[in-house]
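So, here's a batch of structures to check.
Nothing in this text is a laboratory measurement; each read-out follows from the coordinates by a stated rule. Fair warning: this is a prediction, and the values are worked out from it, not measured in the lab. Cβ atoms are built from the backbone, for glycine too; each structure is taken alone.
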Structure I
Amino acid sequence: MEETIGRSQWMLLIFVLLQAAAEARMEFKIAKTWDDRPLDHESTKISFQTDGNFIVMNVTAPFFNDPPAPRGAAGQPFKNLFDYEVVEAFFLGQDDKYLEVELSPHGQHLVLLLSGRRNVIKMCLPMSYDVSIWDNHWYGIARIPKTYFPPRIRRFNAYAIHGSGERRHYEALYPVPRNRFEQPDFHRLDYFGYLSFSVIFSVGHSLSDVWHDALENYEKGLTCEASHSK
C-alpha cells in the first residue's frame with residue numbers, strides 16, 4: 001500500500017512539474033542604458049514562454065522609427081540588423097556557446113549561433129516572427145525553435161537600440177558598470193545576468209543537430225555577408 005501511494009505521489013509530482021514548465025513565463029524590463037544610466041523614455045519589455053518545441057519571445061517597446069526601416073522583406077532574416085532600431089536577446093550556454101536573436105519593429109529578424117565570444121558559426125536561421133505597430137509602440141512575437149538554444153543556458157542579456165548618428169541609444173537589461181568602458185559592446189559575456197533558462201523551459205540539455213551542423217560546417221553557415229554581430 002505504501003509503495004502504491006509513493007508511486008502515485010511521484011507521478012503527481014512529475015505531472016505538476018511538467019504542467020509548471022508548460023505554463024512557465026519569464027518577464028524582463030530593459031530600464032537602463034548600456035552603461036547603467038536611467039532612461040529618459042519608456043522601458044522595453046520582453047517575455048518568454050514555452051509552446052511545444054518553441055520558445056515564444058514577446059516584445060513590447062516604444063517605436064521611434066529611427067533609423068528608417070531596413071530594405072528587407074518583413075518576416076525574413078536581414079544582415080546587419082543591429083544597425084537599425086532593434087531589440088536583441090542573448091542566451092549564453094556551456095563552453096561560451098550562445099544564441100543571439102535580433103528583432104526589428106519593421107518585421108525583419110536575425111538569428112545567430114556563436115561559439116566563443118563574437119565567433120559566429122551560423123547566421124540568418126529561419127524563424128516565425130510577427131510584428132505590429134500601434135500607438136507609438138511596437139509589438140513583436142517570435143517563435144524560436146528550442147533546437148537553436150545552446151546546452152545548459154546559465155546567463156542572459158537583452159538590449160534595445162534606436163536612433164541615428166550621435167543620437168544612437170544603446171540600452172541593456174544588465175548594463176556594465178558606469179564609467180568602466182567608453183563604448184558599448186553587447187558581447188561582454190561576463191556582465192550577463194545569471195538565469196536558469198534551461199531548467200525552467202527544458203531546452204538545451206545537449207547539442208542539437210542544428211548546433212552540430214553549425215560547428216561542423218560553419219563556413220557554409222555564414223550565408224549573410226556580415227560575419228560578425230555588433
Structure II
Amino acid sequence: MEDIKLILLDIEGTICEIAFVKSVLFPYAIGALPTVLSEKWSDPAFAAYRDAFPEAHRESPKALQAHVEDLTARDVKVAYLKNLQGYLWEEGYKSGAYSTPLFPDVVPKLRDWRRRGLELAIYSSGSVFAQKLLFGHVQAESSESGSHKKVEDLTELFGDEAWFDTTNAGLKTEASSYAKIAESLKFKPSTMLFLSDNVKEVDAAIEAGMQSILVDRPGNAAVSEADRTSMSRHRLSIR
C-alpha cells in the first residue's frame with residue numbers, strides 16, 4: 001500500500017454534523033428565499049441562479065419557491081439547487097446568523113496533516129462556493145493568545161484548486177468522478193485517501209484506485225453489519 005500524500009474529505013456527516021446542514025442551513029435558505037425572489041427576481045445578478053432551474057419551475061417566484069422546498073425536503077443533490085443554496089447561505093454566514101460547527105477533532109487533525117506535508121482537498125455535493133463559505137466561517141473557541149474569536153477562516157489549509165462538487169467532478173457515487181479529481185490534482189489515486197460517511201462513495205473511491213475509510217459519526221445513519229464488515233477490509237489508521 002502506497003504512502004498517502006493527499007486526503008480528500010467529504011463534509012456532511014464526516015467533518016461536520018449532518019444536523020447543521022439539515023436543521024440550520026436548509027431552513028435558513030428556505031426562509032430567506034421568498035424575500036430574495038421578491039426583491040431580486042429580475043436582478044441580472046440573480047438571473048444565473050434563476051435560469052439554471054428547469055423552465056417549468058421558473059415561470060414565477062411561487063413556482064420556483066415550491067420546487068426548492070420540494071427538492072430540499074427530499075434532499076435532492078442537484079447542481080442548480082446547490083448553487084442557489086450557496087447564494088442564500090452567504091448572507092447568513094456574513095451576518096453571523098450561524099457559523100460552522102466542525103467536530104472537535106477536525107481542526108487539530110487538519111492542521112497536523114498540513115504540518116506533516118499532506119495535501120488536503122474537499123469533495124462535497126454542496127457547491128464549491130458553499131464549501132468555501134463553510135470553511136471560511138468555522139466556529140472557534142479562542143485564539144492561542146487567549147483572545148476570543150467567533151469564527152476563523154480555514155480555507156488557507158486547502159489549495160485554490162482543491163475544491164470539488166458535482167459540477168466540476170461528477171456524482172459522488174461514480175468511480176469516474178474520483179478518477180477525474182485525481183487527474184485534476186495530479187496525484188496517483190493510490191496515494192489519495194478519501195474520507196466519507198457514505199458507503200457508496202467509499203466504494204466508488206476504492207474502485208477508482210484510491211484508499212478510503214468509512215467515517216462513522218454521531219447523528220449519522222446506522223451502518224449495516226454487512227457494510228461494516230466490508231468496509232473493515234479497507235480500514236487504516238492516519239496518525
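See the values below:
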{"item": "Computed 7, 30, 34, 21, 7, 1 for P(r) over Cα pairs in 10 Å bins from 0, in percent - originating structure among I, II", "result": "II"}
{"item": "Identity of the structure behind -5000 (criterion: helix-only ellipticity at 222 nm (-39500 (n - 2.57) for each DSSP H run of 4 or more, over all residues; to 500), calculated), options I, II", "result": "I"}
{"item": "Label whose coordinates, when distance in nm of label points 7 Å out along Cα→Cβ at positions 113 and 169 is calculated, return 1.1 (choices I, II)", "result": "II"}
{"item": "Highest-scoring label, criterion being distance in nm of label points 7 Å out along Cα→Cβ at positions 73 and 129, among I, II", "result": "II"}
